[in-house]
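These are the structures in question, set out in turn.
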Structure 1
Amino acid sequence: MQNEPFFQRDGIYYVPQSSSRGPWNPQSLHGRVIAGLLGHALEDAFGDPGFVPARLTVDMYKLPGFDPIEIKTALVREGGRIKVAEAEFISGGVSMARASCQFLRITEAPAGEVYGPGNWDVPLPEDIPAPDPGTGPMGRMWATRPIQGGFGQPGKVRQVWMSEVREIVGGAPLTPFQRVAIACDFVSPFAHASSEGLSYINSDVTLYLQRLPVGEWIGFEKTDHQATLGVAVGECRLYDREGPIGLAACAALGQRRPPPKP
């Protein structure tokens, strides 16, 4: 990748680059790079080709600035079929986010059929014209191929393909898990954007995977948004070019001063 990475490694620290800037405050990081860096660290420390990182939960309880970041990881439990690990995101000496990841061993599928929604019926990314440069959400932070609906557009269906265009850490090519870990925070704006723009900031994100994605493109399909008195939950089903891979969900708080429309 030729684009500036979100972080550069400097000893034990990860140094945020300008590309990691978020939408709510020009001096703070984007939530997606927090989730991506925690996922990167957890996979680097505890990843195993015999296991699927089936659940990644990230709690974001303070908005980090551009101070160097330290990630502390710990193995909570390791068994024959499950591993549970944690990671803490420390910026300027202050804990600002925490993640837990559950790794499940790959085994044979049980007999029998269980109902599921199946694959979505949409064009592949290469069959969709690319939007004009800089016109998508957050400009060129990622590549998109809009399918149906979009930010604040009427109608219940919102579908889009997304592809990462930057490394999380400079010099470390994206793995399939890191690619979807940094993308999963997109569930919040995609589920919560309204006709007035994006007025919710998510305080967490949870990614569930039944398998790792194939290829560079992750498909998002909005499946739910609920909100009462400024507290919201949202969900998207996730796909790759071969079919469904899992889902992403988040909780969010209403913002008193929403940013400009994406």
Structure 2
Amino acid sequence: MTEYEAFAVELAREAARVTLPFFRSDIGHEDKGGAAGFDPVTEADKQAEAAIRRLIAERYPDHGVIGEEYGADRPDAEQVWVLDPIDGTRAFISGLPLWTTLIALRQENRPTVGVIAQPYLDEIFVGGPSGARLLRGRAETPLAVRPCQTLAEAVISTTDPDIFDAAEGAAWTQLRGAARLARLGCDAYAYAMVAAGRMDLVAETSLKPWDWSALVPIIEAAGGRVVNWRGATPDADGRILAVGDPRLIAQALPLLEPAAV
């Protein structure tokens, strides 16, 4: 494991130290969505990101940070950590163990190290230059996507179809109709399952950099690919297509591209 991969795992474990005591407790939440719709944030989100930022500042004071809760600090630095302390806060406040902590290191404007951690299940999915692996307790298991030649064989996911606009919703309906099985409500945990070879495709929209940066190095190190709905590198557009078997991209894009305008 490289230095930065090991540090990303250390950050995930520090976040777990903060978040786990709050999970399935009587923690309250605020709604930061306003007119845009329900978007909860908890004290666990805030405290976890603050703890991660403290460790980064101590270890790598010249690195930048972009986080969901506390914004950007030196986002143009050579190395920038991209943080989502609790991805899936709706799941968190509902007591569902599908929320995750997302940590990525961006170098030359590209995510090169990623962690998806689910501390309640004691799972840390990590990917980067040394490969992709699942850490659970003291065990390390290599991650590898599974072959899936056609959409008709694919298990696919999106967190909530209601997030799609009309064109995106029509595209998702076609994609779902072409697939074998669709699962909803998994948040970033679905991407971990793609890297682990349990699912085949995730398509989502309206994602921020902290929502998708961590998953890219993990899925790609496991043998998959992550693109936007035009087949290009993920960007501020926020539409993400992640696949285990790269052959699925050519089949999914004709269904998604009409909505990517």
> Of structures 1, 2, which gives 16 when relative contact order in percent (Cα under 8 Å, 6 or more apart) is computed from the coordinates?
Replying inline: 2
> When distance in nm of label points 7 Å out along Cα→Cβ at positions 144 and 184 is calculated for each of the structures 1, 2, which structure yields the highest value?
Replying inline: 2
> Where is FRET efficiency 1/(1 + (r/R0)^6) of positions 80 and 128 (r between Cβ atoms, R0 = 41 Å, to 0.05) largest, in which of 1, 2?
Replying inline: 2
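Taking distance in nm of label points 7 Å out along Cα→Cβ at positions 104 and 216 as the quantity of interest, name the structure among 1, 2 where it is greatest. Walk me through the numbers before you get to the answer.
Numbers: 1: 3.1; 2: 0.5.
The maximum falls on structure 1.
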>> Of the structures labelled 1, 2, one was used to calculate helix-only ellipticity at 222 nm (-39500 (n - 2.57) for each DSSP H run of 4 or more, over all residues; to 500), giving -9000. Name it.
In response: 2
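Quick note: the coordinates plus some simple rules give every number you see, no bench work behind them. All figures in this text were calculated on a predicted structure; none of them were measured in a lab. Cβ atoms are built from the backbone, for glycine too; each structure is taken alone.
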